[in-house]
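Following this line, the structures themselves.
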Structure I
């Protein structure tokens, strides 16, 4: 049986995206905690071999290694034909949502989380207002993309939902408020049987 290993950390929304996708797809795997706040050279040798940039997540399937959360989500959907990967239309939808998330919510929300973290990065004057303004646009577009469906892929969550969940789960930590539609989607995501309470549950140290 092929061993599947996911390297990640509770503070990485990108790693949480992949952990959620694997859980929703029912794919057996093990997780390995990687301390992203420690110097890269101190991280596990097997992880460094799998991740040339020493970044999480890294997914190892047998002898294959994959990095970058968006690429991993697409591979999960394609390889196991799950979470939108059951059809060409579902894959297109997933890819569109992944690209949007990476350039919008996935760019501004983690920066705002970092700006509020004790001892976190100090941002230049005006940066926080600019990032917050970007999120206000993202929140409106979130509602448009979600539409009337309970999830971004329709009646059930797909890789797009996993990607967007990665950092929307931490709006409060970023000092941001959801729209009504976003709050409803968050509640539905939290209610999924496969959901874990937080990053610490995905990647216990």
Structure II
């Protein structure tokens, strides 16, 4: 038995400090074990759930990524136009597989026929609630049904980038790909190359 099995957590208050595209909450809670309780206060950035997908063309051994502007990266002083896998937020109660098909088509123009759910990850659990569901999907040029590029009403400015798989892996080491979800999916694919090749 872990010592954490004896840990009690009681929420004292959960206050919305700011609400916009996301929600900033101030949570006060009692955290105790073996009769020793401490009251703590934590700020939590509530982002809900999201999806991300690696679009892989096995016949050309290439992946389709998107490049878009990220203001937090700009504020850090780094090049803000990141190469990423297609991704997007889920509506409350929405099925992740349905979300990933919609987001992939909006961003890239590719209509996914079949997705494989891989794993789910908390991206920054010390401060952010966001849980991302990761997927893999095989595509071909026949699956391209629109231009993609994102939604005008959401002011998305997305560039499609078609990259050989080996080049994408090398771009992790060079720093050209520095988005966590993209790195995780590319590394998953690298670890599963034999299985993916057999499916192509």
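Each reported figure results from applying straightforward, stated rules to the coordinates on display, with no laboratory input. Just so we're clear, the structure is a prediction, and the values are computed from it rather than from any experiment. Cβ atoms are built from the backbone, for glycine too; each structure is taken alone.
Some notes on this structure:
- Mean count of other Cβ atoms within 10 Å over residues 100-107 from the coordinates reads 19.4; which among I, II: I
- Ranking I, II by Rg/Rh (Cα atoms, Kirkwood Rh), the structure that comes out highest: II
- Given -6500 for helix-only ellipticity at 222 nm (-39500 (n - 2.57) for each DSSP H run of 4 or more, over all residues; to 500), calculated: source structure among I, II: II
- When relative contact order in percent (Cα under 8 Å, 6 or more apart) is computed for each of I, II, the largest belongs to: I
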